[in-house]
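Multiple structures are listed underneath, in structure tokens.
Each value in this text was obtained by applying a stated rule to the coordinates, not by laboratory testing. Here the structure is a predicted model, which is why all the values come from computation and not from measurement.
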Structure P
Amino acid sequence: FALSRWSLLGLKSALFTGSGAGHRGPNIPRMTPEQFRWGLEEVVRLGKKHDFLPVFVLEALHRTDSLENSKRSNKYYQAIFSVAKDNNLPVVDTVSRLHDVKDFWVFHDFIHPNSVGHRVIAESMYEDLIANPVSEHARRFLESRGVDFSKPDVRLVVKRAELSERLVDNGLSLTLRAPYLDDSPAKVEVVINNKSTVTFDGLGTDFKQFKIPKTEFDNVRPITDIRASAVVDRTNDPKWAIGSTGLSAPVLIDATSGGTNYGWRVEVSVDGQRIDSHGRGYNVSVIDAVKGNVIKQSHFDTFGSKKKAAELAAYLKGLGTAYEGQKIIVVVAVKTDGRHHLDTQATASALKSLGGSGELPNAMESFLLIGTPGAAEGSAYEEMGKKLVHKIIGTKQQAYARLLEVQN
């Protein structure tokens, strides 16, 4: 280990300064793509010599582009994937996962991930190294170090990548349970290629086999992606009610609004996962009221821009049309100030369309609304004033209720 560490520390100076690099002027990279590839191949060579597994982890970037676009233009990414392919090594794809949550607050600044960002990175590593390792070499190495891939796996979404021919001939069986679920009724929803959906009743805390018949795979070729998730029905539990709208949350919603001198903060989380943009003004979260998925997160700095204030009113007013036929929950939370630059009539009307009273916060006050498009005026949860506003819908003990345990 000491020898490997010494070798890698020696390599580090080359990787970060460039081989034989002298003075660097502005916009000159620390090393060329060719030098970078040499560094990666040196890591591979050292891994073979000293018996360790090289794992390439893509850099975590703020508001990153998609992996496909990034690979097209980034020669360093191209080198990473090329060397990994040549040596059957794993690449941890943080780029795709961070791209999926690019509108959420996942970085303290433009460089350093916060706790939410680090969780995304950790989940990426678990997914690509343990849950669904794409590298056989990595799998064999980890098995030799005591990792048991046959043990049950607990996760929010169960993913499967299978050969189309096998599924068409035999279908697919999944043995699942929701170990943290209470006595609320729950279903398993299986989505094939993000198009075809199969739903099964009877999900509970005991393992149960769910058989997807082969006919479900007839018209979805090639089969590239199969995902199973839990859908929990909280309709009859008042602790999960969204005010008096008649709608219930299928997930734990924890929301906080703090105006100036009352926290200067905003925080919105779903099942313990923070989703807000952490921005001044109005933070608006749209959540699927059936599945509990976070559909969209938006931020409007109404304090800093009259244009953003107009966009806020139009956006809130248009949610009913944008998600017509779909049940959604809308969380509106203010940080610092929610009054400046507002068209009070338009904004009040927009909030009423979500079940709000139409009353607006005064300057620098807190404001929190949780409602749904088309709800009766005043039926949403709504609170504001010269205080820190905090609301929990659901019970914290059920924050992990949608986790599925898979029996291989």
Structure Q
Amino acid sequence: ANVLGSFWQKVETGFGIPGDSGSLSNTVANLDSALQRARLSPDQPAVLQQVTQAALSVANKISGISESLQAERARADAAITRDIRWLNTTLERIADLNKEIQRQTLLGGAPEGLMDNRQNLIDQVAEKLPVREFPREDGRILLLAKDGTILVDRDAAEFKLSTVSEPPLFTARTEVSINDRLITSDSIMVESGQLGANLQVRDVSVPQVLESLDRFASDLIDRFTEESLATGTSIDPDSNETRVFGLFSMRGQDVFTGYDTENDSGISADIKVNSEILANPALLRAQPAGPTGVSDNFNIDRMVSALQRNSEGSGSVSTMRDVQGHITDIISLIGTERLFVDQEKSLRVGKFTMLNETLASKGVDTDAELSKLLILEQAYSANARVLSTIDAMMRTLMEI
């Protein structure tokens, strides 16, 4: 819960709350304001420059969020590798302790210290993935994963790691298996614990948010293409249609083909301001100033309308929305996930507290026992003083 909660908190911070300075919603609002000013003063170079700078802020914000999501995925993948290696080492240590405890038990020794060490290691393993332990008659324990996989008996099980390449969106990921069975984020073995949380972040949560962000970036690019400004329609990603970039473009692409539902293309990482417009903001106008000295604002009018036009840009995240509506839907999705994780964490903490209270009520109350011990100690001290006084009196009487 801590891993997932931290992840969703970072994602929410990355997008920002609508209305906050530096949020994605606020940068898009600044672009809208810049276009509104340019519509009124299309002949002012400084005003047109403000539009390109606002568009640059939007593109940088989107690509920055995409980069941070990729970093979170890499962090989760590294944590999975680290945890698996730690688990293999720790399970071996538990197996070795099992054998030593068995030997000392059979020889009539006192293996309690070794048992404490073993229990400490098992508690640490339980933080990574849920386990169940069953005692043996000879002092050993049988350690099982939640799905029944034997982790430790006479010997320890071994988790195996392998690297799988998955371009173009991700470079590679680490696969985990045990007994030739692949462990995924929905495996019962890792339905809770740190290992399962990192698998969830890497394989489910990050791709989910990235897909929403890619769809949003695709929709934003498409709104300003020449064809979309002229017709007010969105590109059909299932067709072979191509469109001419407008205010926004993509690194390494000459034309826009839309979001590819079959192949994650990482549009959010590649979005940028059209280099031609960035070099010459006057291209925002449909044509240069005429004989009257007044520049045409028709093209800028279309850009203002493009931001406000409803579309299905976020796919499964929302239906018909304008740009700000799509952002709100994504933020709502993120907030819902974070709230769910927080509720799950509260539920688990409540169960843990209840179990501890139940065990305490059935076990030894250490506070009460310590109080009794202090009373006995005081009584012993008092009795010792009485005996000392009587002994002194007897010695005095004997000397008379």
If Cα Rg over 2.2 N^0.38 Å is computed to be 1.14, which of P, Q is the source? P
helix-only ellipticity at 222 nm (-39500 (n - 2.57) for each DSSP H run of 4 or more, over all residues; to 500) gets -8500 when computed on, of labels P, Q, structure P
With relative contact order in percent (Cα under 8 Å, 6 or more apart) derived as 18, matching label from P, Q: Q
Answer label among P, Q for the case where semi-axes √(5λ) of the Cα gyration tensor in Å, for residues 91-306 alone, calculated from the coordinates, equals 64, 15, 12: Q
